[in-house]
Structures are given as C-alpha cells and as structure tokens.
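We did not get these values from a lab; they are worked out from the coordinates using the rules stated. The shown structure was predicted, so the numbers you read here are calculated from the model rather than taken from an experiment. Cβ atoms are built from the backbone, for glycine too; each structure is taken alone.
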Structure I
Amino acid sequence: MREEPAVTDKEYRVDLPEIPVPATRVYAHSTRMSDFDSPDIERILKPAYALPAHALRITLREGLSSTHVETRARPHATIPRLKYEVKRRLHGRQPVVDLSDGFALETRFMFLGNYAHLVHDLIAPLRCIERTLAAEGVGEGPIHVVLPAEAPPLAVRVLEEAGIPWLATDGAVRGRILTASQELNIALLDELTHQPASLPGAPVHDRVFVSRRGRRTVLNDDAVTAFLAERGYVRTFMEDLSVTDQWALLGTAREIVGIHGAGLSSLGFSALRAQEIDSEGSPAPRFRLVELFSPGFSSTCFREYAAVLDGRWVGVRGQITPDVVRDLDVQGNNRAHDMASFEVDLAALEEALDYSAALD
C-alpha cells in the first residue's frame, strides 16, 4: 500500500509586473457592410490594455506525489466519480518512481497536446522555477517533468529537443515534487532567455511567411504567397522543421506573416536574441508579426506574445461568411469555426504590412 504524500509544503512566490499591451489594428476583408456602394477594407482599432500584475506560485513538497488521476479534483456526478475511483485504485497500484532527492515538476494536470501551451505553460515556467530555486538556495539539480503514462508524442519530442529530462507514469513519484500555478504564463515568456540553446548569428530568413496545410488554411494561399514573395517573404511550414529549427527560424526573423496556430509560439525564442538598437538609440522591436486568422477564430494570444517580448502585432481577419455569423453571433457557438479555412484580402494584407512597418 502506497504511503500518503508527506505534508512538507514550501511555497515560493515570483511577482510579475503589469505588462502593457499597446493599441493596434486589425484589417478585415473588403465588404459592402463597410460601404454599401462599393466594398472597402474594414479597419478595426484594438484598444490598449494590460496583462495584470500577478504572482507565479511554486509549491515544493518533499515526499510522495499524487497519482495521475489525483492531480484532478474528484467529480461530484455519480458516473464520473465511479470512473475516477477506478482509476485512482489502478494508478495507486503502479510502482512508485523514486527520484530520491531529485526534483520533479508535476504537469499531468496540464494540457500537453498543443505546442504553444508547451512553450508558455511548461518550458518558460520551468526556467523560472529553476532560477527561483537556485536563488532560494534550494538546489540546482535538473528538474524532471512528470508526464502521464500515455504521454503525448509532441510533448516528449519538445522536451527532448529542449534538453529537459522527463518521466512518464500514472503512478506516484517520490522526490522533491514541484507544482506551479497556471495563470497568465504568457507573462513568463522572457524566461526563455534562460533556455540552454543558441540561435544562428544571422536570421535564417529576415522575412518569413508561416503557412499551413490541412485545417485552418488560407484559401487563396497561392495568391498570398506570390504577393508576399514580391516583398521578400519566404514561405515555410512549421511541420517540415524540427523544434529547434523552428526556434532558429522564428527566433531570428525580423518580419513574420503567419496564419494563427501553435507554430507561431516559436516566436518566444526571440528572447534568446540580443535586442537591437535603432538609429535613434532606442531598442528596436524584436519582431513584427502580421497574423492572419479566420473571422470564426479571432485570438489575442500572439498579440500578447508580442507585448511580452517587445515585438509588434497587427491582425488580418479573413472574409466573413454567413455560417460564421450564424454560429458565433446568433447561436453563440464560439468554437464552431476554430479550424476553418478562410480567404485573405490582399489589399487588407498590404495595408497591414504598411501599418506594421510604421509601428515604433
């Protein structure tokens, strides 16, 4: 019978300041709803706001961790509760993984199947936790990331390419068990400065167009690619690159046009690059991102990436279709079109590029 977790919690707090998110614009597909007599681009002002000041809370427990199922709250409904109890017994019979006095970061309660979440919810906080423990004199040993037994292959691949040790189990782990709060971890992206990696001395490509295959594609991709190629943008697909090659590509690019998707989170590794100084002696933007997205899935995620990393963000929204209006605004189904493909107005894209270039 496995022993109960030792109650020897210590908590460490990392206070994070408010981060301003500057005002910007989204350029939308031409429509007669803008001008009934002739279609025109919609120019949407996105007001400034701020990511609020908050604290990263790190808990250290010396002893035995919970099992996988116990990282989640016990359900109240009868059937889910019965399933929970069955899993709790099964997981409790798993052999304990003994790390002795080694560190283990519990991540089995997290969403691990999306690359962007791995970047800002796992790697960036992990680097902050390492620095915090070292500053507190707790220790500087490697931190093993605890994954579920059926670990997402993407999580394993990313951790291995990031040089982060991991273990996969549904059972308990004995050691110095760490957990961290999961609130506004995007604010920790500059911790990627401490990721042990090096970027190329020069940009892989100064201007990059991040396209997509399959879902959430640009319907007129060939026209967009040709338009951007005339302006020096090189089309690329993140799925064709290793993780570290993605870091090198987006970590060094100065100007990026990209379709919304997790692959853009490699922009976080621009933190590894020394910030340049412009002709007036001020820090130059690390990057300028013009993000293309469907009218059915407008997201602020990478606008906030840019704010934290001192980049610049401008949006281009695709053409609205009747089913998008029906599903999102009439029926309130906000995820009905999150993977939908869309058409980009080249005039809107051109104006967005001009506006992005003018942002200081």
Structure II
Amino acid sequence: MNNLIIKNINKSFGSNQVLFDINFQVKKGDFVSLLGPSGCGKTTILRIINGLETADTGSVIINGKDVTNVPVEKRNIGMVFQNYALFPTMSVSKNIAYGLKIRKKSKKEIEEKIKWALKLVKLEGMEDRKTTRLSGGQQQRVALARALVIEPEILLLDEPLSALDRKIRAEMQFELRNIQQNIGITTIFVTHDQEEALTMSDKIILMNKGVIEQESDPFNLYNYPKSIFASDFLGKANILEGVLKENKGEWYIEGEGWKIDVNYKGGKSGDKVNVAVRGEHFKVENEPFEGSLKFIITNKIFTGTVCKLFGKIGEDEIEISIMSLKAEQYNQGDTAYVCPSKKTTLYFR
C-alpha cells in the first residue's frame, strides 16, 4: 500500500522554477531519502508534503486522501528540522509535550506519551533538563521524540544529522533507522550526503536541478546509474570519453591509448560516448593479464581501509580504489595493470 503519493508537483518562487513535474510514491513503512546537491529542490518537496509551502500545480495524497489544500496543523505529519527548532527555555519533557498540548490531550495521556517517547529515544531521566544543556545528539533525539509523540502518519526529516560530528552522526544514523523500523513509520529523509542515503534508505530519489534524475533502491542506484550525473554524484566515478566500436559481435569503447570491453546497451559503431567506471570496480595486478591496461601511478592516498591510486591509462587520468594492505606494494611511478569489470562499466550516449 502506498502511504504517500506525490503527483505532478511544480513549484516556482517568482520567476525561478525550482520543481518540475515531480512524481513519486512511497510504500507504508519505507524509509525514502531525497538525495541531491544543494538547491535541487529536496527541502521544497518536504515543505510541500508538510503544508509549509504550496505547490503551483499537483497533488499530495496521504493514505488515499488528497491533502493538497489541508492546513499544516491538520495533516498529522511529524517533522524534524535541520536546526531541531527546540524551545530553549523549556525542559525536555515540555518540548516533547508541545504538540500534544496543542492537540488538547489529557494530562495523563501526555505523561504516558512523554514516558514512551523518552524510552524510545533513550533519554530516560533527562525529562527535566533544559535543552540548552544537551549535546547535539541529545537535542536531535528530543526533536525526534517531539515529532513521533503525536503518532504522525508520516515522518519528515530535513537533514537532521548535518550538525553532528562524524562519530555521533554515524551512531545517530543507526539509532534513527532502528527507531523507524521498530515503529514502522513511513519516513522521508532529506540529505546531500551520499553515504548517509545509501546506509539508511529503502529507496533513494536522486534529484538534480528540480527534476528526479533516478529513483531506485541503494544497491541498483549505486551500481547501475542511468546518467552521468547519477554516476558521479552517488559515489564518484571515472568519466572517460571514447568511441563505441564493435568487432565480431563484441562491443568496446576506445579512447586515447585504451580500450574497454562493455555490455552493449544501444547505439551504433562510431558513436561518441562517455564511459563511467567506479574506482573499486577495477581489477589491479602487477603483471599484464587478458584485457588489462597499463596504469602508470602518479599518486597514492591512504584513507584508512581503502587506498586511492591516481594515474593514467593512455592519455586519460583515473582514480582506482583498492584495499590498503594490497596497496602497500604500489608507489608513485610504479606501473600496474588494470581492467574494469565489464558488468559494471556503463556508457552513455
């Protein structure tokens, strides 16, 4: 069952159109990330779903009901903002209770809900503490508890982890996803962080300049992007220019000093194409092997588990990622032999 349907949404601010015919559906209980660079329209979509912005055209449908013209306070949607928007003069419990009081719930029900929410986000014992005395991760938990305590039909998250340091952010990614799965709430998550979207999502909607570039599960979006933008934004790819050619039914791309075999995906021999190969999809050896290309290493960067090798095949520069222990044998100026996986080498006309 689709919990949320976005149909034919267009939006402009003055003469600047920021969304172009946006359509997507979200199944009940799914965690969906709106991913893309700054200014691509992610947050505007979130605000239209919540009712904080009005679309020029199109519909927002929740559980089969058209809520396009329903006021924000009557949509039963929980939202966590990037800056959390907590009340600094209020305690944790009063922040969490805010939405319940607006809905005129009884004192007993409010107390029960606060207790439930504090346990859910692991803040038991902090109900009387002012939010200004909390860490960033704790403030994020309060904001999440406040959004969930009203039992919304949909939870909207607008880059809620962006202000946290790397370690706390990783911990909160796990906690947030765990909470979402435990209560089974449909969640729309806005982020520009590729790793965050890959880690947390059931589905990713990749946006670019106000349009949906591609929509898929994380595995297929990463490994089988449908455009140069998708290839390069969701995990940097090596983009090479070459010519599509065929020999006895076998297809390959030829560039300046290199040739790469590909699975044929359309086009004719002689077409100029762009090839996208992720750095980790290269096989790397010390000696030549069938289909290998000479790779002259110009630089090596240690990043932890993975090492990045920079160098040239023919006249083109590429970046290859290999496990750090294997990279020990390679240094600047060395020659290695590489071959990209035919399965994951994609080309775009």
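Key figures
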quantity	calculated
Read-out distance in nm of label points 7 Å out along Cα→Cβ at positions 207 and 231, computed value 0.7, structure in I, II	I
Mean projected area of the Cα convex hull in nm², for residues 87-190 alone - structure with the largest value, from I, II	I
Which of I, II leads on FRET efficiency 1/(1 + (r/R0)^6) of positions 23 and 167 (r between Cβ atoms, R0 = 41 Å, to 0.05), largest value	II
Entry that produces 24.6, 79 once Rg and Dmax of the Cα atoms in Å is calculated, selected from I, II	II
Structures I, II, by distance in nm of label points 7 Å out along Cα→Cβ at positions 47 and 263: label with the highest value	II
Source structure (of I, II) for P(r) over Cα pairs in 10 Å bins from 0, in percent, for residues 271-318 alone, computed value 20, 54, 23, 3, 0	II
